[in-house]
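Engineer: Okay, got some structures for you below.
Values quoted throughout were computed directly from the atomic coordinates according to the rules given, and no laboratory measurement underlies them. Keep in mind the model is a prediction, meaning the values are calculated, not measured.
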Structure 1
Amino acid sequence: MIIVGLTGSIGSGKSFIANFLKLKRIPIYYADKEANKILINDSSVKKKIANLFPEVYINKKINKTKLGSLVFKDKRKLKKLENIIHPKVGQAKRKFLSFHRKKKARLVILEIPILFETNGHKGCDFTILVFVNKKKHLKRILSRGNIDKKKIEAILSNQMPLEEKKKKS
């Protein structure tokens, strides 16, 4: 089975490409969607996050907006959050791969925004890096309406620079 890592920063177009490939019946693993499912459904994760960041735990739910605002401006807090969520996301990825190996899939796509930052590319046969010019990039993200320029900068500052990603892909 060929494993292709698909990556790019927020607003780069990687989900558009993943969805196109899904239409071609290629199995896609979406790391961000999995992380969101874990945040909503995994009680042990919610408990750990509530203990670590009580201000984001409201009405027995994790407020993802508050959580993002908190961790993207503090690398230490982000690392603590990643240490809680990434093992669970990795476990789900391994299940996905195992399932598709058993089904004799010839090709799978792992859509992982921080593929290089987490060394996930080392488990891939090929990688695809999706990117656009800075002006289009910012315009795409802002058009979502749920994020401001300051938060975008905070998110991007926690990711590997594009030129470094280009060298690795």
Structure 2
Amino acid sequence: MSEAVMMRHIEILLVEDSPTDALLTREALNTAKLLNKLHVVDNGVDAIAFLRREGPYAHVPRPDLILLDLNLPRMDGREVLRAIKADDDLKIIPVVVLTSSDAEEDILKSYDLHANCYITKPVEFDKFVTVVRSIHEFWFAVVTLPPQPHTEAIPDAQPPG
């Protein structure tokens, strides 16, 4: 793990519309005793707003990793992935597609859109914990990630007067 990542919490953005799956992910991270800060949004529009630090997300940290479900309301996960990888400021953030779909079409499309990896969610909690731990170990102990940008979120401008 890079020294910079070891010195701070790891910021993870979970884009998941199922409250149950979001809770399972949070519990799996806690069970694995991983030092992280999990941010959760439940639709694709909010995911893009979070990543671009717009509206209520103006002061959020940039995530080190994105866990992305495919079947989302308001903006499909594939469209979120397309938007992330087309944005010069966001495209270096690793995106792990973490979804219940094992359809070949979804797998191929995700990689075509430059997902960093594709994982089908296991149903059993113990296996899910193992998957989450493996994601964490790979992305934060094995891989060297690009450094966080040094810019902070810009505070909302106050109208004159």
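Engineer: As an exercise: helix-only ellipticity at 222 nm (-39500 (n - 2.57) for each DSSP H run of 4 or more, over all residues; to 500), calculated from one structure in 1, 2, equals -10500. Which structure is it?
Structural biologist: Going through each structure in turn, the value belongs to 2.
Engineer: For which of the structures 1, 2 does the calculation of mean projected area of the Cα convex hull in nm², for residues 17-104 alone return 6.9?
Structural biologist: Label of the originating structure: 1.
Engineer: Something else now. Thinking only about relative contact order in percent (Cα under 8 Å, 6 or more apart), which of 1, 2 has the largest value?
Structural biologist: 1
Engineer: Which of 1, 2 yields 17, 39, 28, 14, 2 for P(r) over Cα pairs in 10 Å bins from 0, in percent, for residues 57-120 alone, as computed?
Structural biologist: 1
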